[in-house]
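Every read-out reported here was derived from the displayed coordinates using simple, explicitly stated rules and does not represent laboratory data. Computed from a predicted model, the values in this text were never measured in an experiment. Cβ atoms are built from the backbone, for glycine too; each structure is taken alone.
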Structure 1
Amino acid sequence: MNRPTPGQVRIIAGSLRGSKLPVADRAGLRPTGDRARETLFNWLQHEVPGTRVIDLFAGSGALGFEAASRGAAGVLMLERDAELARSLRETAARLKAHAVHVEAVDALAWLGRAAVPSFDLAFIDPPFDAHLWQQAAEAVQPWLADRAWVHVELAAGAVFSPPPGWRLHREAATRGTRHQLFRADRGGADTLAGDSTVTGNRP
């Protein structure tokens, strides 16, 4: 959903709780809202501390900074817009978010390099009009550590087929957006309590 872009969003919880993140006026820039992020990180419960995170289309950095605030060991933000990437670096310096590293690069081009399976959590939230969900999911797959978590934010009517080995753990929807959390499982049981669940609750 291409909802109006606010001038800033806030970090919900953790060491950076309440910190403001600037949101530039850019076509397609659609930061994940407070309630959706709260729902996502509730799903992940205590899984974030110590994880290695990649945010493929960082934009405002809302997801990546939230992960850093909640104890991620390292957060790599990829953002091809040079001005947005510079803003992300400035925000990381201002917040002393030392776990955050920003690269001004096209995410798919970056992922095209020789892969090292090193990320425990990935965020895939490209501009909706770019329709990059499928390409990004397939490109990030070799970079994922075994049993990594992947969050995909989709337009309500988007068609998306998860790569082999991805199991849907949670799903929720707003009026124009679907939020899906997958486990890139190559064998073994799920570590979160309960079986895979689909919910219609609005984040």
Structure 2
Amino acid sequence: MITIRLQKAGKRFNKDWIFKDLDYTFTMGEHYALIGNNGSGKSTLLQIISGYATLSKGTIDWGVYDSNNIFQQISLAAPYLELVEEFTTIEQCAFHEKFKPLRKDLSVEQMIEMIGLKSASNKQIRYFSSGMKQRLKLALAIFSDSPILLLDEPCSNLDKEGYALYHELIQKYAMHKLIIVGSNDTQEYDFCSKHINLMDYKVVENNN
């Protein structure tokens, strides 16, 4: 069974601990929400799980997966991840597939149409609204053929229709995956049965 295990995990910047002594195991097929006040470490923990950042203390174990290639098993959508502004929608999808394959049962054209960007298939991303960019980020993450899906504030810049699209994509194409959502918006993680409040691992004092 696919698991991600954190033991005595902690992250600090300079002398300030973002979180500390986190023991938790994430299991394939389960859906988790990382919650907590701004600055509690939701984005930081997602970056650590994805392999983009390292722990200051403790360990993370991706189970059956090699830590050197964990990026191939994980898809991430986050506000701070940038798209290539000079690419068109189709070019961005083709570029993405060079590093991480998309689902085999849907064509790129079908995916683009599904997220409401058919008319923008050959439009450069630099001319997209923030909502259009977010739709594309979500599509690339959810439609990636990877077992682990990480979502950091997934509905940022989305309108009411965008929220509905997000839930539709999750329900149809991602419920079999291990999903971890970092958010303070209950509408973004209402399908998650397990909640981890990072405020429970907050360290006030600056100690070692």
Study note, to complete from the structure: If you rank structures 1, 2 by mean count of other Cβ atoms within 10 Å over residues 48-55, the highest one is 1
**Study point:** Read-out distance in nm of label points 7 Å out along Cα→Cβ at positions 56 and 72, computed value 3.3, structure in 1, 2
**Key:** 2
Practice item. Check the numbers for FRET efficiency 1/(1 + (r/R0)^6) of positions 64 and 80 (r between Cβ atoms, R0 = 30 Å, to 0.05) across 1, 2 and tell me which is largest. Key: 1
Check your understanding: With Kirkwood radius over Cα pairs in Å derived from the coordinates and found to be 16.8, which of 1, 2 does the value describe?
Key -> 1
Check your understanding: Just checking, which of 1, 2 has the largest value of relative contact order in percent (Cα under 8 Å, 6 or more apart)?
Key -> 2
